[in-house]
Structure 1
Amino acid sequence: MKKFVSDIHFENEYFSLLIRSPIAEGVLLGIDVPELPENCFFYSAKDVPGINKIEVFGSSIPIFAGPELNYKGESIGILVGNNLKTLYDVSKQFVIRAQSTPTEEFEKPIDFFDYPKFAHESRSYNNADGILDSADTIIYSSTVFEPQYHYFAELPIVKACPGNKTLSVYASSQWAAHVKKSVSEALKMPEKNIDFFSQAEGEALDGKIWFPSLMAAQVAVAAWLSGKPVSLGLSLKEYYAFAPKTPKIIIQHKTALSKNNEIEAMRTFILIEAGAYSPLIKIMISQMLAAANADYFIPAHTIEAIAVKSNDGMTDIFNGWGGAYVNNALEKHINEICSQLNVMPDEWRLKNMQHAAVKQYQNAKASAASVFSDLLKTVCQNSDFYRKYNVYNFLNSKREKRDPHAWRGTGIAIGFQYNGVQAIIDEGFTYAVEITLDTNSKIYVKTDTISETMQKILKKDIAKKLSVEENTIVFEEKEASAASLMTASAEIIIIPDLIDKCVKTIQGQRFRKPLPITVQKRYRKPRRAKTKDQAKDESFLSKTPAACAIELEMDPVCQDIQVKGVWLACMPGALYSKRAALTEIHKNIITALSKVNSEIIRKKTGVMQNNSIINAKDIPPIHIYLLESQSKPLGTNMIAEGIIHAAYLSALSQVLINTENHLIIAPSLTSNADNNEPLEETENEN
């Protein structure tokens, strides 16, 4: 069993602290280093033996900044010593000489569009803008997603131990090969001289792709130059202030409706504040554009996404690669349309769904409309949505002033868990599995790093198919240099499928060929699409459809909101373990509920905020329904995060019907309320 990095200790281990930039933007003029005590060392950009940066998908991040500074708290050096308290005392004596960008040369941005752009991508078909300009019925909405942090089982920590012309690195990373490459380039050392030991990830959820490589490069420089085993870890305060977070995202929708209340055209505008460094932002934008329509039938659509650079630290994609944001924003917009039209939200959704058979559903025998009809029927009937929705609408519209009774509302949303691994494959990554059945009837499975939970599930499946004991199956990790980027999506979809193919081959050869038998299977990239519809299907390796309903209750006196119940139905495809799937979905629902009132980061003051994790006593009754389908396993690890937000806001909107002059609404309750002023770049702006 793997250990957490913090559980690994070396003899005479040294500690380290990062010395950081005191300004948000400017030039580093110099570092006045105080007199260092014995066994204390300091290293900065000028001391890096090799390349002072790491490369991630064509983007670079400096290991130690200088001379250009891009955000407050950017690492400009590392202080090493054998006493942590001494390091803290010495770090306060450093004088960082830096020149901020002069105000006379820098006009304060009026809005996001004055910031430099990281990326800009758009798609358009069937003259959506022309239809919107001449339409009689236009409905507009805006959704804001504030930055959030990941919930890690262990705070970021990396350790490095130098040897005789070698260096051992201990970290928790989803991309072992990148850690080795980054350390190799930083030290100007052959990769063969670097030993990387991958440690327990907890739940990485795509939050440990590149940041461990940056920390590994920093601590490797310190360990190699000092000749000491060095540990670099972030405190909770440092984690909140300086670790990557999700970007701030604003998504706006503008829809033209026909006389039959059907969608004629839609414009989707996505604005992302990506911070100073965001190496995965281009992939994230591509995924968001591909998911922008979901499976609604939209005859004409314009989709535009802009990512702007700011001085607010580093941002990362974390779980979902952007699909959850656009799904929640679209569903919130759909709920707004249904509210203004005064129609049942489930019926209107099905009326505007795609009716063509979709590749991912039940071997292309089902359409989006038929699949979501089953899902909506399940959650609506079990939650009594039809009755509650109409009753709450009536009661809330008749509400009198100072009504002391609890106010209630209910809402629904549908959507997908998008599998974003196809974007990684498009970057050139490959996945392979090798299984060997030896002469002692032991089975060795060599693959990329996967979680212990997935290993247990796969062991049980292999043992059943080959009629062997589970203790005869051994999982072996590939060499770090040969390891691919292991995302949550790849672990759920690709690796189990490759293992299944290997097992089937062994079943056919087991009694025909002499032992040992070794079988290797490699994931092959699908052929390019011939039509636009097929191309849309190929943007994601799979999509897990789901629907949910939420019921809320608010005390009008203290404005306390309680979730009275959550009902979620999904089609996860074939299941290796139903119990594991239910546990995973249940946990993700709690995570999604915690994020509805997100942890707001006070970036300007640097004040640390507490994680808004829902209190155990406030966890509502959760009802999960797994509908059968004939597809392969589709994944459920973040199924709730793409729809809970929208369903919650829909229920809250119903709660707040007719509240004018009745209630002073706390700003936190309406942080995602519609903004009536469109946020779009005008034609005369650059």
Structure 2
Amino acid sequence: MLNCCRGVIMIAVSFGQVNKRYDEQILFDNLSFSINQGDHVALIGKNGCGKTSLLKIICGLEGADSGEIHRAKNLNIGYMTQSELRDDISLIDYTLAAFSDLMAQEKTLAAMEQKMGQFSDHGTEFEAFMVDYDHLTKQFETAGGYLFRSKAKGILIGLGFAEAEHERSILSLSGGQLARIKLARLLIDEPDILLLDEPTNHLDISSTTWLENYLKQYPKSLLVVSHDRYFLDAVCDKTMEIENGKIMVYRGNYSAFKIKKAAQIEQMARAYQKYQSEKKRQEEIIRRYKAHGTELLAKRAKSREKLLDKMDQPEQFIQSTKQMKLSLKTAVSSGNDVLTVSDVSKIYADNNILKDVSFSLRRGEKIGLIGANGSGKSTLLKIIVGDCSADDGEVRFGHRVLPAYYDQNQDNLNYNLTIVEEIHNMIPSATEGDVRSILGRFLFSNEEVFKPINVLSGGEKARVMLTKLFLAESNLLLLDEPTNHLDIYSKEVLEQALNDYDGTMLVISHDRYFLNNICQKIIEIANGRGTLYLGNYDDYLAKKASLNQAPIDEPTTLTKTAIKQQRKMERQRDAELKRLKRQFADCEADIYELEKSLADIGEALCQVENYSNPQKAKKLNQQEAKLKAELDEKILLWETLAEKIEQNNNQ
């Protein structure tokens, strides 16, 4: 992706020994790096390390305290500012304003075309006019004059604005929609270096994928701050990490960076250990020389001391990024059938966003829930937890299921409390010291624990909610965008905790890297329906691709008799499907009751008056064996019915 001129790599931006501090905090300590023309660079680091400040320094919105910053001559820098959009114009007009020169040429050509009909003859004056017209037409075509309108529409559609919305006023947009329209304008401007700060925020997976494909082909320089690792892997060929006020540059995308950094840390650890061993050996030799007290050995000791002083001490790796200590445990184990969602439907303002959605979760399953923005994912989760009622259908929890809900809007926090009060409410018997110790695991220290919830950043609120998940000891996690507001390091801690978690999970996420690492199944909500795919996100993509490539049968013309027969078969199939679903629901209810009865017998067998009485113990064991046999039969029937329902749905 490098643009070269006579074998020389052209540098777009370079920093030399740049320093920056805020109050007492050193943000950048002798920062040096360069971005070449055509580089696609990922900028990563923990929240608050200065990534956004670096972007602002590059484009001149902030200054450095010292150091040298060089920008290529006439460099056009694109950066999305926080300025408000106040003009009452449509989305398409705002976007097309980037092509003001082409639109002016378009008007000129249209006026010339009108004038053509005014010539009375095709004499010298007309020929001169046509020469000018041909010249302007070629200029217009070369500059993309016949493509700019379709390009603008394509970018708007790619970023999630349907064509029907293009005439909508920008004054009517929400905050997330405004961010998307500003991003569209940046892409159309096509600056020499494009600075993007969390560009996938407010985008669903479909729009994010479109943006990835667009930026892969971007011919100029790109510097992107993002916590979306899947996106960084797809778009970037170079990774820069800010840590301890320093910057390290790695060739390759995020996954390559992880491998290289791990190898670098291991190499540094070996070098430091080797240095320490050699230092210790030399110090022991010096000690022995001095212990003998002879003049010769004393001279040798001094000589070795000088050599020891001159030994280069290798840099020791210091983990500057404090990590959350998150582990998720279950207080009790649930039954095998954890959650059953049967034919759930929901209508909002005549829009049937959920139509007969059905699925079930077995103990230990971890399922990802995906779909476009507004497809009904969060509504479905709210129906499951009881925060919203379904218009039709049923949600049923299994035996001993203890659900915990993570709300992406963070509405289940009490904004009138401090952090320590919010957590203390969950464990009222704990001392303040115990609560503070727990909060320390989630990076809340000292006076931070007394901050009111209503002043916290999105990332801080996310950590409070993760603290509550940690304390809940739930065996069913219902998570709505849990990685929002988390930096890459915190995401990886959460992923590890969820992988180690022995409970059941249903998670909404647009973080495809996260879905790949955590989920064994994917449910896609589209057009109100839910479709189940086995495997992680990449497996889901592969399955979708194979379905899209499947041969399509040519349509055939049906006779009236054939149409009647077809409709009759469809009615029979629908009736059979309803019968199977009723049987399936009855079977699940039986399984639930059997599991409950087995749990009751298990508890009874643990009571001293039963296990100490041989007759009672024998009777209970016989009942338990009988129930287990019945349960095995019901589970086999449940699996058979599930297969038949799936086959019927696919017909």
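FYI, it's all coordinate maths here, none of it is from the lab. These numbers come from a predicted model, not from an experiment. Cβ atoms are built from the backbone, for glycine too; each structure is taken alone.
Tell me which of 1, 2 gives 1.16 when you compute Rg/Rh (Cα atoms, Kirkwood Rh), for residues 234-593 alone.
It must be structure 2, since only it matches.
When Kirkwood radius over Cα pairs in Å is calculated for each of the structures 1, 2, which structure yields the highest value?
Largest value of Kirkwood radius over Cα pairs in Å: 2.
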Legend entry - For -15500 (helix-only ellipticity at 222 nm (-39500 (n - 2.57) for each DSSP H run of 4 or more, over all residues; to 500), calculated) the corresponding structure among 1, 2: 2
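Work out relative contact order in percent (Cα under 8 Å, 6 or more apart) for each of structures 1, 2, then name the structure with the largest result. Intermediate values should be presented prior to the final figure.
Working: 1: 15; 2: 12.
Going through 1, 2 one by one, relative contact order in percent (Cα under 8 Å, 6 or more apart) is largest in 1.
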Inset, instruction - Give the label, chosen from 1, 2, of the structure having the highest value of distance in nm of label points 7 Å out along Cα→Cβ at positions 194 and 482. - result: 2
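Comparing FRET efficiency 1/(1 + (r/R0)^6) of positions 138 and 178 (r between Cβ atoms, R0 = 41 Å, to 0.05) across structures 1, 2, which is largest?
Values: 1: 0.30; 2: 0.60.
Biggest value here belongs to 2.
Of the structures 1, 2, report the one carrying the highest value of Cα Rg over 2.2 N^0.38 Å, for residues 162-417 alone.
Details: 1: 1.38; 2: 1.64.
Greatest value across 1, 2: structure 2.
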